[in-house]
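Readers should treat all values here as calculations from the given coordinates under stated rules, not as data from a laboratory. Just so we're clear, the structure is a prediction, and the values are computed from it rather than from any experiment. Cβ atoms are built from the backbone, for glycine too; each structure is taken alone.
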Structure I
Amino acid sequence: MLYYLAELSQNLSALNLFRYITFRAGGAFFTALIFGFLFGRPLIEMLRVRQGRGQPIRADGPASHLVTKAGTPTMGGLLILSAIVVSTLLWARWSNGFVWMVLFVTLGFGLIGFADDYAKVRKQTVAGVSGRVRLLVGFLIALVAGAWAMYLHPTDLTGQVAFPVFKTALLNLGWMFLPFALLVIVGSANAVNLTDGLDGLAIMPVMIAATSLGIIAYAVGREDFSAYLGVHYVPGTGELLIFVAALIGGGLGFLWYNAPPAAVFMGDTGSLALGGALGAIAVATKHEIVLAIIGGLFVVEALSVIIQVVYYKRTKKRVFLMAPIHHHFEKKGWAEPQIVIRFWIISLILAMIGLATLKLR
């Protein structure tokens, strides 16, 4: 919205700053951060009063969680989502379709997560909305987003999948790009959801991955940068840097309260929404495969669950002491802060590798 102040720059040259994505990204970051600091405590108190006993804790999980995490309110993702929406609408260009597409996915998956969290808190059980319903609604949201992205992409990239490292390699999926985009978005949403099991574990890797995708979005959205780097030019994606900056600001505001011992959990409200957002940005920027590198931690977390379930069904034995894999390390005696910080380091390394693919062409 504030972008349109630039139209008054003939009268006041300082307003020309609002034309620049980088300036508005900075504004979006600080707006979301301040929003998180201002409304974090009141939201937590409201959730604590309304939820009473807080988020139900898995009885089959690490025994320490029954003591250290019992009574902690959930749905803290509402703080992040509110900060993202307010900040993005304030600083982004409303005429940009990619921004609306990513917001649609974020809020859509946020609603799925909210319904799931609400059901868990109300029934005081770890079983919320059925998995089939969650997947079905998620598939529908991702399907709309995939079609939306195909409409927004330039003609020569519509239905195409780009490969990292290979400069001109494209795989034309045609309309099969829709199920591919669906897999990326839904897979990303659920992978982040599985990662959210320890205080601060998910939000920092999400911010790291989002930062990487924001850089990519800005680069591929500029014709000069994309030509220099040898990546495919996708007009309009640069504006997604505003959304990413808002996500990082809102994420830091949330982390202030989610730092161990957490005063609030983001819940499925936040994890599904943020994971969906990462997938949507990857689809928009034609960097779906790079997302698997940047978000490698989420991939490993999801694979650990899949491997555990499949292997147990076949052999009645377990590969990991507990899945997702962060609980495996808890069972092995690692302290929670050790796991969280080491996983943050891994996320940062993977993000650097993912960004390196921009130049390795």
Structure II
Amino acid sequence: MKRRKNGTYSTKTGGSSKFRRRVFYIDHAFPLLGHIAFGIIDRGTNLLQVRPSSLCPLSCIFCSVDAGPLSRTRAAEYMVNIEHLAEWFRQIAEYKGEKVQAHIDAAGDPLTHPKIVGLVEKLRKIKATSVISMETHGLLLSTSLADKLDDAGLDRLNLSIDALDPSLAKRLAGANYYNIMRVVEVAKYIASSLKMDLLIAPVWVPGLNDEEIPRIIEFALEIGAGKHWPPLGIQKYEAHKYGRKPEGVKPMRWSEFYRKLEIWEQEYGVKLILKPEDFGIRKAKRVPCPFKKGETLRVRVVGPGWLKNEWLAVARNRVVSVVGVEGPPPVGRGIRVEIISVKDGIYLGAPL
């Protein structure tokens, strides 16, 4: 994957040329607050989401953000310079004035970043960093990479295992090349041989992997996951606007979900209904929002949008996604927009 003069990469994200998408390189010229797919997300706690890459090698059939080679909504992917990302984390953590957790996640899989180990190393060197955690589906994980992440200072790996049955695991991952048995072996190695903790985080998709969830609970307990934190984080499938919706699957009610977790808690003697405090997460000072919903302002277009009919823009040292547009982004041009959303520090603007 070679970098072009315009700051983008070209990459094939699937087995066919029709899945070719640009990977846009986010360097020091870009702010790292304001976008859902890259940079840093501050939701007003002592945990910051750190997103180095939006790429994903899988196309999970329940994916809430339509990630992977089979995405129908994405126009571009993003890859962030790790020095730039670590520096923004440091500045935001210092603003909060307390120890801050770095949770490396993605609207994809963070292991797609070629310098992911270096990112962990840089975050660990920041004085304000407390816990460093990371989530992955494990396709790109190996014992060698796990060793490097452990040495770099990763405290916990949240590993998404949605089925132990090989055929079902491939179906849920939307990828025939997904080898769950290989992922299982790496999980066993991490739990038995490394300092980092392991949390198994399946997504329960009703009607598809109901029988797999008890098996996954038993697996997590058998291998010794959860040395310092809960061993499992079972997630409820939700249907999202831009996410994939498996045919015939209807999200269960929260009351039903929690009732079943309570039954499994009694059966297996393990905590499954989790709260932020189980991970030391609490409210903390939030980075100020420089925009107000409904205000109009001028933004500068800097690149392609993440989704179709979007452009990437900047204003007031923040990223703004300009939605409802057509054609290639007029990079360098200033346009007027109305801010239509500022929720959780993710900024959307509509052109005027």
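Values computed for the structure shown
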{"item": "Per mean count of other Cβ atoms within 10 Å over residues 263-270, the highest-valued of structures I, II", "result": "I"}
{"item": "Entry that produces -22000 once helix-only ellipticity at 222 nm (-39500 (n - 2.57) for each DSSP H run of 4 or more, over all residues; to 500) is calculated, selected from I, II", "result": "I"}
{"item": "Computed 4, 18, 18, 11, 11, 16, 14, 7, 1 for P(r) over Cα pairs in 5 Å bins from 0, in percent, for residues 55-102 alone - originating structure among I, II", "result": "II"}
{"item": "Read-out mean count of other Cβ atoms within 10 Å over residues 143-150, computed value 20.4, structure in I, II", "result": "I"}
{"item": "Winner on mean count of other Cβ atoms within 10 Å over residues 287-294 once structures I, II are ranked, highest first", "result": "I"}
{"item": "Ranking I, II by relative contact order in percent (Cα under 8 Å, 6 or more apart), the structure that comes out highest", "result": "I"}
